[in-house]
1. One of P, Q was used to compute helix-only ellipticity at 222 nm (-39500 (n - 2.57) for each DSSP H run of 4 or more, over all residues; to 500), and the result was -6500. Which label is that?
2. Given a value of 14, 50, 34, 3 for P(r) over Cα pairs in 10 Å bins from 0, in percent, calculated from one of P, Q, which structure does it belong to?
3. Given a computed value of 8 for relative contact order in percent (Cα under 8 Å, 6 or more apart), which structure among P, Q does it belong to?
4. One of P, Q was used to calculate Cα Rg over 2.2 N^0.38 Å, for residues 62-109 alone, giving 1.46; which?
5. Tell me which structure, out of P, Q, gives 10.8 once mean count of other Cβ atoms within 10 Å over residues 6-13 is calculated.
6. One of P, Q was used to compute distance in nm of label points 7 Å out along Cα→Cβ at positions 86 and 102, and the result was 3.9. Which label is that?
7. Please compute distance in nm of label points 7 Å out along Cα→Cβ at positions 30 and 70 for structures P, Q and give me the label with the greatest value.
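Every read-out reported here was derived from the displayed coordinates using simple, explicitly stated rules and does not represent laboratory data. On a predicted model such as this, the values are computed, not experimentally measured, just so you know. Cβ atoms are built from the backbone, for glycine too; each structure is taken alone.
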Structure P
Amino acid sequence: MDTNPELEVLLLDLRDAQDTLKAVLTERDRQRLEAMPEEVRQQLEVIDAEFGPLVLAATTTHTKVEEQARKWVLEHQEGGKAAGLEATFSNGRTTWDTKGLDKAMKLIPGLADYRKTGDPYVTIRKAAKE
């Protein structure tokens, strides 16, 4: 797919802006560490080492309990509230074969009255390597 030259310039500008932001944040973090006394850096390393296993255990427990709650809601098709949290059950999204419906509308023109088209939107993500 050929990219329109105007869009190509905008995407290049966006990539430049992303790179600039990343560079600024990296430099900020470098200068913060540099400004920090060695004693403080060492203390932070000790704290990180102490809390590392605790964070891992808490994260693992959190993930396990969340999976159990999701499984229960899916199995029972029922949500609820407790402890300031809410779990909501939603039926799966319904989709239609657009090409097939377009063909059917030629045979049954009245079907077009029931067709709704949402507003257009844009997704920008990192492109797959070419």
Structure Q
Amino acid sequence: MVMAADIIIENNDGGIILIKRANDPYKNMWALPGGIMDEGETIEQTAVREAKEETGLDVEITKLIGVYSKPGRDPRGRTVTVTFSAKITGGIPRAADDAKEILETNEYANMKLAFDHGEMLKDFIHQKKR
């Protein structure tokens, strides 16, 4: 089993940052920044590192959104991911690493996203309404 982190980065306009995936699976689809936890890292450190690697942004985690473990959620194998929301604390937005583009958008509620990232965004939106 693989542990991963995904991160919903909120910008100052109430939107979020998405990446266009450069690699399979889901190549050329929009997704949340995220990736696999490295040895010696906490899951929170993974989320912050992946945000920086894929978007060029420094972030601070603001909230735990959820844990996603549905079998088959990642076609590469059994993967459990922890999803956080975060605010931008620095950096310059730029696509890098596994991301070929980044998108800042307020129109994310009904977007078709890679993996189960749409479910994560629904949970995020639901938590924001509380």
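1. This figure was derived from Q.
2. Computed on structure Q.
3. P
4. Structure of origin is Q.
5. Values: P: 10.8; Q: 19.5.
Clearly, the read-out refers to P.
6. Values: P: 3.9; Q: 1.0.
It must be structure P, since only it matches.
7. On the way: P: 3.9; Q: 1.9.
Of structures P, Q, the maximum of distance in nm of label points 7 Å out along Cα→Cβ at positions 30 and 70 occurs in P.
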